[in-house]
Structure I
């Protein structure tokens with residue numbers, strides 16, 4: 001286990017974001033670290049693209065997706 005100290009103001013923001021996302025504080029921090037790691041490895045990608053891609057990956061892992069049919073208009 002690792003203990004990290006953060007400024008009070010940042011902790012408040014993390015707690016609030018964790019609550020909004022229905023995550024524990026640890027889960028929220030892990031999510032932030034994952035996003036930062038991907039961003040550092042892919043400096044040319046916009047933040048929103050990284051977040052959306054990671055969210056889509058989680059949806060696939062949880063079976064929440066539908067296949068896209070190219071050229072089909074519904």
Structure II
């Protein structure tokens with residue numbers, strides 16, 4: 001039969017491990033949320049960058065002043 005002190009110590013160690021696991025899971029959830037926000041931002045940026053190319057292919061005239069460098 002196990003010593004009650006050993007059982008209590010094992011239970012305490014399991015509770016500590018569970019607590020660390022919960023903290024790690026929360027941190028990983030936050031990382032996933034940040035990564036999804038970055039992915040969404042990049043998808044919007046790619047769509048914005050592709051828009052001029054799509055406009056050029058569709059025959060929409062471009063304003064040549066948009067292509068001038070800022071010092072002109």
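Values quoted throughout were computed directly from the atomic coordinates according to the rules given, and no laboratory measurement underlies them. In this text the structure is predicted, and so the values were computed from the model without any measurement. Cβ atoms are built from the backbone, for glycine too; each structure is taken alone.
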Practice problem: Using the calculated result 30, 16, 11 for semi-axes √(5λ) of the Cα gyration tensor in Å, pick out the matching structure from I, II. | Solution: I
Quiz prompt | Of the structures I, II, the one that -29000 was derived from, the read-out being helix-only ellipticity at 222 nm (-39500 (n - 2.57) for each DSSP H run of 4 or more, over all residues; to 500) | solution = II
Exercise. Could you tell me which structure in I, II was used to calculate FRET efficiency 1/(1 + (r/R0)^6) of positions 12 and 36 (r between Cβ atoms, R0 = 41 Å, to 0.05) as 1.00?
Key: I
